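Heads up, there are several structures right after this.
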Structure P
Amino acid sequence: MHAVLHGFSRATVATLAACAFCCLATVAQADLWTTAYYPGYRQSYLPPSAIDFSVVTHIIHFSVIPNADGSLNTGANGIAPAYSASLVSAAHAAGRKALICVGGASSGTGFQGATTSVNRTAFINNLTNFMAVYGYDGLDLDWEPLPASDFNQFTNFVKGLRSALNGFATPKLLTVAAGAYPSYGDPPASEYAMFATLQTQFDQISVMTYDLSGPYPGWVTWFNSPLYDGGYRIPSTGNLVPSVDGAVNHFLANGVAAAKLAIGIAFYGDLWSGGGGTSTGGAALPRQSWTNAPTMTQVAYFDIIGSHYQSNLYHWDTNAQAAYLSIDNPGSANDQFISYDDSHTCQAKVSYARNHFLGGVMIWELGEAYFPSQPAGQRDPLLQAIKQALATPRLTAIQRSSQDILLSFTTLPLASYRVLSTTNLGAHVWNTLTSGVPGSGSALQLTDPGAASLPQRFYRVQTPP
C-alpha cells in the first residue's frame, strides 16, 4: 500500500511508503508567486540586503514617472543608479526577478501624453532602454487612474511594449497593477473586459485590492482590504461593499484567467477618526453611518503597531475576514477605527489565493512593515507571516495504527484545514476526510479509520480561509 500526501491544492509535499512505515519529509514548494513593491524612497531605510528573498519571488522597484512627452522622470520616487544596481544585484543573487515600475498614483495625465501616436514609440524606447541599462528583468505598469476613455491608448501602448520586450534575446516580463473596481462613472464591467482582451500580453495582473473604502457621501465605515463583503450593502446605493472576493469574481466572470491574477496585501491601514451621527459618537467600528463625515488617513503598519496597537483594542471580523482596532472614547466624537492587514489577514489571503487557483499575491509595500530596530527575524513580521503560510505544512508523516492511517503535518495557528482522500489519482475524484480543522501552530494528527486495509490511498491538504 502507498499513501501520498499532497500539500494545499497543487504542491506535492511528500511521498511516503506507508507499507514500510517510513517518511520522506520535505519543505513544501511555494505554489504562488509573491510580488512585492519596493519604493526607491524606502531604500536607505530598508536596504536590499535586508529583504527576505526566500519569500519574494518578484520585486518591483517603484517607480519612474512618465512625462507627457514620453521622457521619464527617474528621480521623483528616489530611483537612482546606485539604488537600481544594489536592488538588481541582490535580487539576482537570490535567483529572483527585479522589475522597474512606471507610473503610480496620479500618473494618468503623463501616460495620456506619453502614449499618443506621436510619443508612443519614443516612450517605449525610453522605458526599455532604462530597463536594459540597469539590468531589470521587466517592466511593471501602474497607470492611475485608468478610466475607460484611456483604454484605447492603453491597449496600443501595451501591445507595442509587449512586442518590444519580446525582442530581447531573453524576453522580458510585463506586469500590471490593475484597479480592483472600475473608475467612478465607468460601465461596471468595462475594466475587467479590457483586461480579459489583454491578458495574454501580461505575465502577471496584480489587482490592487486595497483602498476599498473612504468617507464618501452615502457610504459607511468599511475596511481597507477585506476578503469578503459579508453580504453588507452600501445604504445609499444598495451595492455590495467592495472586497477582494468581489473584485476577483468580476475579473473571472469577464474571462480573465485565475492563474494571471494576484490579490493585494496591504502593509498599511486606514485610520478613521471623528465624524458625527454614529451610534457611538465618532467612527469606531465598521459599517457605521454618519451625518458629519469622519476623516481617513493612511497609516503604515509600523505606525499602527508602534502608536496605536493594544491587544484589548484588537478585533477580527469573521464575515469580512479583516482585522481592525476600535478606539471608542465614551461621550466623545474623538473615536478611531483602524482597518489594516495583520498576520492573520496575510495568511487568510494566501489561503484564498490558493483555493481560488490564483497566480499569486502582491504586496504594497515592503517598507511599511519593516522594523529596523528589532532583532533579525522579527523585523518584517508580515512578510514572515506570508512565508509561514506558503511553507505550511512543512513536515509530513504517515503511520499505520492497527487498521487506521495516521496523518500528521505542521500547521499555522491562524489557518483552517481540509483533508481530502482518494484511492485513484487518475480519476481526479477526491472525498473530504475532514474540514474546518483549526491549526494549532504545531503538528496536527488526523486519523483515517480503516484506510490501512486499502491497496493504496492518497491525501491532499488544503488551507481554506
Structure Q
Amino acid sequence: MIPEHFPNIEQQEARFERALAVFPPRAHARIRSALIFARTAHDGQVRQGESHIPYIIHPIRVACSLVDEFKIADADAFVAALLHDVVEDCGVSLDIIAQRFGARVRRYVAALTWPKGERPEKWALAAAMLRQPRMVRLVKSSDVIDNARATWETHDRARLLQWIYGYGHWGRRIVESIGPPATIFLDAGLAKSTTLHFADDPEPPLPPNAGKGLVIEVADFVLRIPRFYRYARYPIRTHVIAPSDVLLDVVRRYALPFLRPGDLLAISERIVAITQGRAFPISDIHPSRWATFLVRFVTKSPYGIGLARPETMELAIREAGLPRILLAALVAAATKPFGIRGMFYRVVGKHINAIDGPCEYTIPLASGERYAKLGPKDPARVAERLAREVGVDVAIIDANDLGVNVLGVSESVDRAFVAAAFRDNPFGQSNEQTPMAIVRLALA
C-alpha cells in the first residue's frame, strides 16, 4: 500500500521513477520533460502549511496517485497532473502547454485551471467539472484527495472548517463521479485532518436550558430496522438580536469557537427574520378590515400567537396576497369537517406558518418594542450560504413545544433528522435567549 503522504522531494522523486516504469519507453522523455517544466514553473513556491515543503511535491503526488492508487497509465493524464497548477499559480500560457505537450494535455490543463479571485466559487466550478471527461475528473479527484491529506499548519478555526467542509461537499461531488476507491481515499484524508486539528477540543461549556435534556436519541433506519444514535444539543446564548445585526457575524461570534467538522448548526428562524428586516413593531402594523375579519376564525395555540391577532394576519395578507389567503381559508373550512387539518398552511405556502407575534415570553426587539414577524426569506439559500461560510451543516428551524418546522437546510442535511433532534425544543420556549444550537454525535 502506498503511504498517504511523502514528506520530502527525494521520496517523491523515487515515487515518480517507480510510476514512470509503467509507461512505454517512448513516453519517458515527454513525461520527464513535463516534470522539469513543472519544477521550473513552481521554483521558489512552497505549499501552504505542510512545513512549507517545495510546491512541486504536490503535483508529483497527484500524478503518481493516478498510477499507484487508480492504476491509470495514461501519459497525457500523467503529464496534465504534473502541470495542473502551472497556469493557475505560475502564469504559464495554455499555448505554451500545447506547443510543448500537445493539444490533449492543453485541454486537460485548461479544464483543471480554476480562475483565481478573492473567493472563487468552487461550488459552481465543481459542478462544471462533472461535465468533463473521466480522465480530467480522475486528475482533479487525485488533486482533491491529496489536498484532503495535507497537514495544514494554521490555528484559523474558520479556515479549517471551511476547507474540510468544502472538500467534503464540492470536492466529494467530483470524487463520487469516479467512485471507489476514490471516495474511500477522500474519507480517510478528511478523517485524518479532522482528527489532527479537532481531536483535542473539549466539549463546549454550553449547558442545556432549564427543563431540557442535553442528549437525545434519534433513530436511523437501515433496511427498515431502526438503530438509535445519541446526539448532544448545545444551546448557544447570544445578545438580543437586532435588525442591524448581520447573521453571519452573529454565527461567527457565538457559534464558531465551538464548532467542529461534522456538526449541525441549528438556527431559530426568528433571528434570521429579524436580521433580514422582516420583524415589525406592533405599533407600525395597521391591520386591514380583512385581517380583522379573518382573525376571528383562527384557532389559538398556547405555543405562539401565529395568525391569531390582526397584526400577524395583516402580515400574512401582505406576504401571500389576499386571494391566496381567502382560497386557503375556504379549503381549510371545507376539509375540517372530515378531520383533515393543516390545509390552510398547505395551500397558502410561503412559510406563512412561521409568522408570529408577541407573547408573554417573547423577548422584545433590542429597542424594547414588541413586534410581529414574517418567516425568513429564502431560508434554504440562507442555510446553504452560512454552511459554506462557517464550514458545518446548517438548518433553519421554527421550533416550539408543539412541534418543529424545518424551513431550510444546507446541502445533504436530512430534514427528518433535524425534526427528530429538536422534537423536544431544546431552544426553550421562554426567555432563554439561545437562538442557536450545535448538534453533535455523542460518543459516550
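No value in this document is a laboratory result; all are computed from the given coordinates. Bear in mind that the values here come from a model prediction, so they are computed numbers and not experimental data.
Each of P, Q could give Cα Rg over 2.2 N^0.38 Å, but the derived value 1.22 comes from Q. Consider the structures P, Q: one of them gives -6000 for helix-only ellipticity at 222 nm (-39500 (n - 2.57) for each DSSP H run of 4 or more, over all residues; to 500) as calculated from the coordinates. Say which. It was calculated from structure P.
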